[in-house]
Structure 1
Amino acid sequence: MEFIKYPRTPHLPWSPGKTNDDRVASQECIEQLSDGRELVVTEKMDGGNLTFYKGAFHGRSLDSGTHAWDTRARALWAEVQDSIPEDWRISGESMWARRSIAYENLPSIFLVFHIWDEFNNALSWDSVKEYSELLDLVTVPEIYRGHDFDDAIEAWSKAHNSETSEGFVVRTAGSFSYEDFSLNVAKFVREDHIQTRADWRYRDDFAVNSFQNDRKGD
């Protein structure tokens, strides 16, 4: 089985949370997102990147996914992995461990934001929601859907604030190839987002978020 690393999401040029090491969305990306195509804005969740396959599981690094804070997400993967189509993969956020934002009553331990088919294409947002529902998985919260780029990038600030939300991700609503990811997806991250202790990843007594039910959470 070939493992494929989840691509780095470029920051919108005005994202206050970007650092010197981060990628910034190109002018071509901004022009494409502004050309009147349908867009979807989702909340950027403060969790850990995971990818589910049929028969395999890993974090952002291809040899990761074995941390203590991924235990609950791994259990969920074990329940659904036989139903994932061959050579497809599901990318999402592992939400058990509490990082810089304390979440209450989350709908699931794992929140889906992309599904990739056997040709390495990102499914349309409608298909992501459809397949997630079939697998009894939950997608990241949707904030906006429409054709106006200005409305899209303003939607997060109207619904959330930087104390309780990390930021947002804007994507093309339709399908696109893995190679074109950086032309179809960009993010906005709040200023000084990371507020956890440097050693939290090496501790077993990390704080956890709360969830709505046992099947999908704590």
Structure 2
Amino acid sequence: MRIFCISDLHNYLPEIPDCDLLLIAGDINGFSQISHQCAFLEGAFKRWVGGIIGRGIDIVAVAGNHDWLMQNHPNLWKEIYYSYGYCYDSKHTNHINRFYYLEDSDLDYNGLKIFGTPGSLPFHNWAFNYPEEKIGKVLENAAGADIIISHGPPKGIADLVMRPTLDNVGSQSLLQFIDNYQPKLVVCGHIHYNHGIYQRGATKIISCSVVNESYEADKKHQPIMVEL
């Protein structure tokens, strides 16, 4: 299975190469106002998603700390999300979904268990800021997952920032989960300039922000491909 990984779009919509599955690790939005987030998700982002789905590519996404609509207006987000690629039967009981949104939840995708969480450690009281103990609690439901999509990175991996001194801002609970369960793949973002591929035991960790630290689309920050 050919999988491409991206994160931290902040309204940038990159071209996605041919693949089986696209994973998006949060911060889809760049706007702060809810009305602007709605317009983007109902307009440009929906068209972009539709084009990808139309090529036979499935999408699994989580939110991030800039995705206020998903946190503060979940019913409004649900209305938008339901229009992205559902094919309902006449009784609206069974459906074929091509665009999956996960929020501390999982799905079985072609025999792979995928778990997704929008959480990142508290900073400036942004959306989906989870204290360490909540991240640990959420991950209790991820045991046995093959793929973890987490907006925030694990402690000590793809999490180095300067504020104003060097600091690791990733989750110790996520790192411990990786060490305990060794999922095949962890996809994260949040810290834009740590774009790259990392390894922790048997686990491949992908940090895949589309933008750089200045919130500008960066040609060096291309979607990262993995094979599972």
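Assuming 1.09 is Cα Rg over 2.2 N^0.38 Å, for residues 24-103 alone as calculated from a single structure, say which of 1, 2 it is. Walk me through the intermediate numbers first.
Details: 1: 1.37; 2: 1.09.
So the calculation was done on 2.
So relative contact order in percent (Cα under 8 Å, 6 or more apart), computed for just one structure, reads 32; which one of 1, 2 is that?
The value was obtained from structure 1.
Out of 1, 2, choose the structure whose coordinates give Cα extents along the principal axes in Å, for residues 32-71 alone equal to 42, 23, 15 when calculated. Don't skip to the end; give the middle numbers.
On the way: 1: 42, 23, 15; 2: 32, 19, 9.
Label of the originating structure: 1.
With FRET efficiency 1/(1 + (r/R0)^6) of positions 56 and 136 (r between Cβ atoms, R0 = 30 Å, to 0.05) coming out at 0.90, pick the structure among 1, 2 it was computed from.
Computing FRET efficiency 1/(1 + (r/R0)^6) of positions 56 and 136 (r between Cβ atoms, R0 = 30 Å, to 0.05) on every structure in 1, 2 gives 0.90 only for 1.
The numbers here are math on the coordinates, done by the rules we state, and not lab data. Quick caveat, the model's predicted, so the values are computed rather than measured. Cβ atoms are built from the backbone, for glycine too; each structure is taken alone.
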